[in-house]
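Multiple structures are listed underneath, in C-alpha cells.
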Structure I
Amino acid sequence: MSLSRTPDAPGVPGTPLYDTAALRALESAAIAQTGGDAGELMARAGLAAWHVVLAHWPDARRIVVVCGPGNNGGDGYVLAGHMQAAGRDVRVCRLDAHAPATPIARRACDAFVAAGGRVDVIAAGIPDADLVVDALFGIGLSRALDGEAAALVEAINAAPVPVLALDVPSGFDADRGSAPGVAVHATRTVQFLGAHVGLQTGDGGDHAGALALATLEVPASLYADVPVAARCVSAADLGHWLRPRARNAHKGTSGRVLIVGGDAGKGGSVMLSATAALRSGAGLVTVATRAPHVGALLARCPEAMAVDVGSASALAQLLAGVDVVAIGPGLGQGAWGHGLYDEVLGSGAPLVMDADALNLLAASATPLAARTVLTPHPGEAARLLGTTSADVQRDRPAAVRALAARFGCTAVLKGAGTLVCVPGGVPWLVAAGNPGMAVGGMGDALTGCIAALRAQGLDSEAAAVCGALLHGVAGDTAARDGGERGLLPSDLIAALRPLANPGQGG
C-alpha cells in the first residue's frame with residue numbers, strides 16, 4: 001500500500017484538509033463502499049502504518065505499540081500483527097481501563113493474540129524500545145487527558161526514541177491546532193483517509209512531526225461530497241499565480257505601490273516593506289514617511305521613491321493613481337500616524353493593513369472595503385476580535401474565519417501554519433515558513449510581498465495567499481542557506497526574486 005495524496009479537483013491549487021466531522025463522513029462512505037466491513041479499512045490502516053515503519057525505521061527491532069480502547073487502538077493491533085509476522089520484538093501495551101471497546105478493535109486484538117502476540121497491561125511506564133507507536137486515541141478525542149491516560153502520554157514523550165502516531169497524536173485537537181492538555185509529541189504521524197487541518201497550523205507541527213497520508217485505497221469519487229476545512233498550499237503552487245510577464249510589460253503595468261509608515265525611529269519597517277515589494281515584482285514603489293528616513297531609505301534602496309510626509313494633507317496627492325496602499329509598518333499610533341491612517345482609509349484605494357494600522361483599526365472599528373487585506377499576528381488578531389492571543393491560538397481556523405467575517409475582507413492570520421480567509425470562504429493554509437522567521441521585520445516584508453502582488457493584478461484573496469506563500473518559501477530558502485537562528489528579513493528578501501519567477505530559472 002502506497003502513501004498518497006488526497007484526490008482533488010484538477011487545476012485547483014493546493015490540497016484539501018479536513019476536520020473531524022468530514023473525516024467521519026468519509027469513513028462512513030468508505031465503509032459502505034466496502035460492503036459495510038469496517039474491519040477492511042482497519043486492515044488497510046495497519047498495513048499503511050507498517051509501510052511507514054519500514055520506510056523510516058527499517059532497523060527497529062524492539063517496538064512498543066501503545067493501544068487505546070477504540071478503533072485507533074485497533075489500528076495499532078493490526079500494525080503489531082505485521083511487526084510480529086516480520087520477526088520484530090513487538091510489545092503491545094495498554095492501560096487496565098483500555099481493553100478493546102469496539103467490535104472491530106476486539107477482533108484485531110484477538111487476531112494478534114491468536115497469532116502468538118501478547119498484550120501487557122501497564123500503569124504508565126514505557127518498556128525499552130527502538131520505536132514507540134502511539135495508537136491510544138484517534139480523532140474523536142477533544143478533551144484534556146487526565147489520570148493514567150495523561151501519565152501514559154507523558155511517559156511516551158519521555159521515551160528517548162522516535163514516536164510514530166497513528167492518525168493523530170493522542171491528546172491533540174486535530175481540528176483546532178492545539179492541545180487542551182498533555183498530548184503526544186510524535187516524530188512522525190501517518191494520517192488516514194484525509195489530512196487534518198489542525199496538524200498543520202498552530203502547535204500541530206510540534207506534536208505531529210513529519211506528516212504522511214494514507215488514503216486507504218478509498219475511491220476518489222467518495223471525496224467529492226466531503227466538505228473541505230482548508231486548502232493547503234506549498235512551494236509547488238507558486239506557479240499557479242506567478243505567470244511569466246507579457247513581453248511588452250512596463251513599470252506601469254507592473255503595479256504602483258504606496259507604502260505609508262515609518263514614524264520617528266521606525267524607518268526600518270517601511271524600508272523592508274519597500275524592498276520586499278520591489279523584489280516581488282512591483283513596478284513603482286513610493287514610500288510616504290518621516291523626513292529623517294528619506295535619505296537612509298534612498299541610500300539603502302534607490303529604486304524606491306521616498307517622500308517626506310509631514311501631515312495627512314501632504315499624503316493626499318500621493319494617493320492618486322496608485323494600485324494599492326500598504327499602511328502600518330512603523331506607523332505609530334500618535335497624531336501623525338492617526339492622521340495618515342484616516343487619510344488612507346478615506347481614499348478608497350485597495351489596502352494592505354499591518355502593524356499599527358491594525359491597532360488603530362481595533363480601536364476605531366472603521367468600516368473596510370471588501371478588497372482590503374488584513375495581516376495580523378495572533379496578538380493583533382486578538383485585539384481585532386476582542387479576545388486574547390491564547391484564544392486565537394487555541395483555534396486558529398476559527399479565528400481567521402472570524403476576522404474575515406467581522407471586517408468583511410481578506411484576513412491573513414500569521415504564525416506557524418499561516419491561514420488566509422475571505423468572508424464565508426474556505427481558509428487557505430500556507431505550508432511554508434520556519435521558526436527562524438520569528439524576528440522583527442518579517443511582517444513588514446510580508447506586507448510588501450502582498451502589496452506587490454495585489455498591484456500586479458491579483459485580487460485580494462489571491463495576493464494574500466500567494467504573498468504569504470512566497471514569503472514563507474523565501475524564509476525556508478534563506479534558512480536552508482544559513483540556518484534558522486539569526487535569519488533576518490533582509491535574508492528572506494534576498495531569496496524572493498528567483499521564487500517570484502517559478503519555471504524561469506528560479
Structure II
Amino acid sequence: MVPDDEGGGLMRADLLTDAVDGLDEALAAVDAFDEVLVTGLLRPQPDQAGGLVALADAVAGTPPASRVAEAAEKAAAGAAGEDHFVALAAARTALLGSVHDALADRAEEATGRPRAEESADGTGTSSDGEEHAVNLHAPARSWLCDLARAGWQGIDHELVAGAAPVVSAMLPDPALRRLATLLDGFAAELAASCPGATLERVPERRWADLWSRAMLLTLPGAASAPAVAEATGRLLPLGVDVQEHATAVQAQVHAVFEPADGGAPRLVRASVSAPKPDTVVGAGLWQLLRPHMSLLTAVGEGRAMDVEAMPVTAEGDLIWDDARARVGEPAEIFATARVALPAATAFPVSPLDRHPARIAVPVLLEGYAVEEDDGTVAFLVAGQRIPVDTDRVPAAGPLTPEAVATSAACIGLLRWDAGEFLLQPLAVERTVRKKAVAVHAGAWAGGTTDKAGVRAEKAATDAVKVLRERAGKLLRK
C-alpha cells in the first residue's frame with residue numbers, strides 16, 4: 001500500500017485475488033494444445049483432435065479463426081504443412097497474449113497507476129539482407145515443424161541436431177541473432193532430454209512457449225529491431241532483479257525515469273548480462289557485471305543517475321551506454337517508491353512479447369502482516385493473502401527470506417505464476433533498534449564492506465584469476 005498522504009492510494013489487493021473472467025478457459029485451451037505436442041502430430045490420435053479443436057474454438061470469432069480452424073483440421077488428419085503449424089503457433093501466442101493483457105490490466109487497476117497511453121505495434125527498423133534472412137528462416141521453420149510432428153516424446157539426438165547448421169548460419173547476422181539464440185538454447189534443452197521416450201516429466205508449457213515463439217520469429221519482419229528513442233532526464237532506481245544460471249548472469253535494474261522536459265514519469269528497465277564460470281557465485285557476480293554498467297554502482301550507493309540521449313526501446317528498455325550517464329544526487333529507494341512510483345506509467349508491450357511470464361510490475365507494500373507456514377511467506381494486505389516468492393531472492397546481496405519475513409515495507413515485482421499473483425521482493429524496510437533500515441538485493445552491486453560480501457568477492461577474484469591462468473596456458477599450448 002502507498003500512503004495517501006504521500007501521493008499514493010491504497011492498493012486494491014482484493015483485485016489480485018479475484019477471478020479474471022475467461023482466464024481459466026483461455027489457459028485450458030493452451031494446455032490442451034500443449035498436450036498435443038507431447039506425442040506429436042506425425043500420426044495423430046483421436047484424443048489429439050480434441051486439443052486442436054479446443055485451440056481453434058478459443059479463437060473463434062477473431063480474424064484468424066478460419067485459418068486456425070483449417071490448420072487444426074489438417075493437423076488432426078496428419079497433413080499439416082508449415083503454414084498450418086504457423087497458424088497454430090499464432091493462435092496459441094494470441095491466447096497467452098490475451099491472458100497477459102487481462103492480468104496486466106488487473107495489476108494496473110490494483111495499483112491505481114496510470115495506464116500506458118499507446119500500444120506498441122512490435123514494428124521497428126527492417127534488417128538488411130532480407131533475402132538471406134528468408135533463406136535461413138525456411139530451414140529453421142522446417143526443423144520446428146519436424147519437432148511438432150515428432151512430439152516431445154519422439155525427439156532424438158539426430159532430430160535435435162538438425163538445428164545446429166541453421167544456428168551456425170544465423171549467428172554471424174545480427175538481425176538473425178535473436179532467433180538463433182532461441183533455437184540454440186531450445187535445441188540444447190531438448191538434447192539434454194533425449195531420448196524423449198524416456199522422459200518421466202515433460203515441461204509442456206515451457207517447450208511449447210519456445211516452439212511457438214521460434215515459429216513466429218521465422219516470419220518476415222517478426223524479429224525486426226524495435227523502435228528506439230532517446231531519453232534525457234533523471235533515473236531513480238527501485239531495485240535489482242538478479243537472474244543467475246550456471247554459465248550466465250543478468251542484472252535488471254527497475255527504475256522510474258523523470259524526463260528533463262517535465263513529461264510524465266515512466267517505468268523503465270536497464271539490463272546487463274555476462275557469461276560466468278560456475279564457480280563464481282553470490283556477491284562475486286557483481287565483479288562480472290559491474291564493469292559493464294555504472295548504474296549498478298549508483299544502485300549500490302543509493303544514488304540517482306542523470307542520463308542524456310540514452311537509447312530506450314518502445315517497451316521501456318534502456319540500451320545502456322555509460323558515456324551517456326553520470327552519477328546524480330542521493331536517491332533513497334523507498335522515498336522513490338513512495339513519491340515517484342505512484343505516478344509512473346509503464347511502457348506498452350509489443351504483441352509478440354505479451355505472455356503472463358513477462359509480467360513484472362514494481363509495487364510498494366506497507367502496513368501488511370506477515371504469515372509464515374512451513375518455509376513459505378505471504379503478506380496479508382487489507383485482508384488479502386499475497387504469496388511472496390522468497391526463492392527469487394538472490395544470494396548476491398544482503399536481502400534474505402528472514403529479512404523479508406520481519407519487514408514492515410517491501411518494494412517488489414508483482415508477478416503471476418501457477419495461477420496466482422505473487423510478489424518478488426527487491427528491497428524491504430525493517431525496524432532495527434527503533435530505526436527503519438532498508439535492505440535491498442542490489443546493495444552490494446557497487447561493492448561492499450559487509451563481511452559475507454567481502455568473502456564472496458575475494459573468492460570470485462581468486463576463481464577468475466585461476467581460470468585466466470588456465471586459459472593462458474591452453475592458449476600458449
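Of structures I, II, which gives 21.8 when mean count of other Cβ atoms within 10 Å over residues 15-22 is computed from the coordinates? It must be structure I, since only it matches. Once mean count of other Cβ atoms within 10 Å over residues 55-62 is computed for every structure in I, II, the highest value turns out to be that of II.
Output the label of whichever structure in I, II has the greatest value of distance in nm of label points 7 Å out along Cα→Cβ at positions 191 and 311. Each step should come with its number before you reach the end.
Details: I: 5.5; II: 3.0.
When distance in nm of label points 7 Å out along Cα→Cβ at positions 191 and 311 is computed for each of I, II, structure I gives the biggest number.
For which of the structures I, II does the calculation of Cα extents along the principal axes in Å return 83, 47, 40? The correct label is I.
FYI, it's all coordinate maths here, none of it is from the lab. Quick caveat: nothing in here was measured; it's all calculated off a predicted structure. Cβ atoms are built from the backbone, for glycine too; each structure is taken alone.
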